[in-house]
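The numbers here are math on the coordinates, done by the rules we state, and not lab data. Just so you know, these numbers come straight off a predicted model, no measurement behind them. Cβ atoms are built from the backbone, for glycine too; each structure is taken alone.
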Structure 1
Amino acid sequence: MASTTRGRPRSFDREAALDRALRLFWERGYEATSVADLTAAMGIRPPSLYAAFGDKRTLFAEVVAHYRETYGAYPARAYAEEPTARAGVARMLREAAFVLTEPDHPWGCLLVAATVNCTSPEVVEALRKEREAAARDLESRIRADVAAGLEPADTDPAALAQFIATVVQGMTLRARDGAGRTELERVAAAAMRAWP
């Protein structure tokens with residue numbers, strides 16, 4: 001027996017609409033992006049947005065997950081593919097200088113940019129947790145390298161991971177201010193010279 005579907009079928013490309021929402025949140029931030037802005041950018045009407053994505057907050061959560069899988073996937077990839085935390089961080093910072101300044105999308109990082117001037121405690125907390133999880137992941141990689149004798153025994157993995165997280169967040173804000181790839185590459189190189 002064939003199944004029946006209720007209502008009209010979706011008449012838009014969900015992935016393309018999600019990417020347009022991502023770019024809008026990335027450019028304007030969570031707070032400054034209205035549902036009207038989203039529906040205009042996504043090429044859909046409000047009922048379609050709510051039916052396909054839920055409310056603005058739910059859509060934003062999906063946007064963040066989509067960002068992590070696409071534009072923001074380079075840190076995890078660098079850490080997974082490089083043999084040490086140090087090599088992974090060096091690669092990640094080089095790639096950040098490129099990704100944060102690519103001309104085909106807003107500059108900076110969505111996970112930092114979307115919280116600027118944001119008054120939604122839920123959004124601020126969710127993005128803070130995302131950033132802290134990334135720092136904890138790096139800390140565990142550094143800790144494993146210390147245990148394996150690949151880093152000095154007196155290395156402070158937590159402080160080093162927080163240092164790198166701060167550098168990346170600073171690179172994001174510099175990119176948002178118009179700093180180009182060359183400047184960010186110099187920042188990345190300076191950060192690696194500071195690695196103990």
Structure 2
Amino acid sequence: MSVLQAFADESFKEDDDGGFYVLAAAVLPVDRHAELRKVMVGMRAERTGKLHWNVLADVQKRAVVKQVADFEELHLVAVGTPVPVRRQERGRSLCMQRLVMELHLLDVSLLVAEGRTVQLDARDVRTVQQCRFSLPRGAAFRIRHVRGADEPLLRIPDIVAGAVRARRQGTPDYADQLATCAIELEVDTLA
């Protein structure tokens with residue numbers, strides 16, 4: 001059995017009347033990393049050349065979601081609600097906590113997340129450190145941040161998070177393609 005690592009990216013909508021935070025983690029066997037990287041590098045947006053959910057046209061979104069579904073790998077998606085304006089970091093922290101617990105149950109010990117700023121990355125590290133107190137004694141779990149441009153595997157959770165966000169905003173078609181490989185985990189951000 002291959003060692004598993006997770007790659008995480010987010011999408012969110014702040015709104016006092018229905019905001020949400022989506023944190024997706026692609027759970028990928030280490031022995032498939034090179035193969036999956038090659039596929040992701042080969043996928044490009046038509047207008048920008050950058051493969052990022054927010055710049056893709058509808059037909060491109062359908063194609064990349066199908067490709068991710070065809071990988072047949074597991075994706076855990078923590079969706080925190082509600083997320084009012086200026087509360088996205090609380091939503092992220094609570095979603096991160098849920099993902100760490102679920103990833104640990106799958107024997108994942110490394111989460112690679114897209115880097116943001118030094119301060120926000122440090123906040124993620126503190127969240128993961130605090131989660132370790134809830135894990136069994138001796139359990140190892142860590143987070144590493146990398147630039148999205150440096151790690152093509154981060155495009156996979158970007159696509160998954162974008163598809164789940166689209167469903168939350170009334171366009172279920174993309175996320176429906178991921179029904180057999182994505183598990184959504186509801187997170188109450190008021191708890």
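In this comparison of 1, 2, the computed figure 30 for percent of Cα pairs over 30 Å apart is attributed to 1.
If distance in nm of label points 7 Å out along Cα→Cβ at positions 18 and 130 is computed to be 1.3, which of 1, 2 is the source?
The correct label is 1.
In this comparison of 1, 2, the computed figure 24.2 for mean count of other Cβ atoms within 10 Å over residues 74-81 is attributed to 2. 1, 2: which one has helix-only ellipticity at 222 nm (-39500 (n - 2.57) for each DSSP H run of 4 or more, over all residues; to 500), as calculated, at -12000? Among 1, 2, the structure yielding -12000 for helix-only ellipticity at 222 nm (-39500 (n - 2.57) for each DSSP H run of 4 or more, over all residues; to 500) is 2. Could you figure out which one of 1, 2 the value 34 for relative contact order in percent (Cα under 8 Å, 6 or more apart) was computed from? Only one of 1, 2 returns 34 for relative contact order in percent (Cα under 8 Å, 6 or more apart), namely 2.
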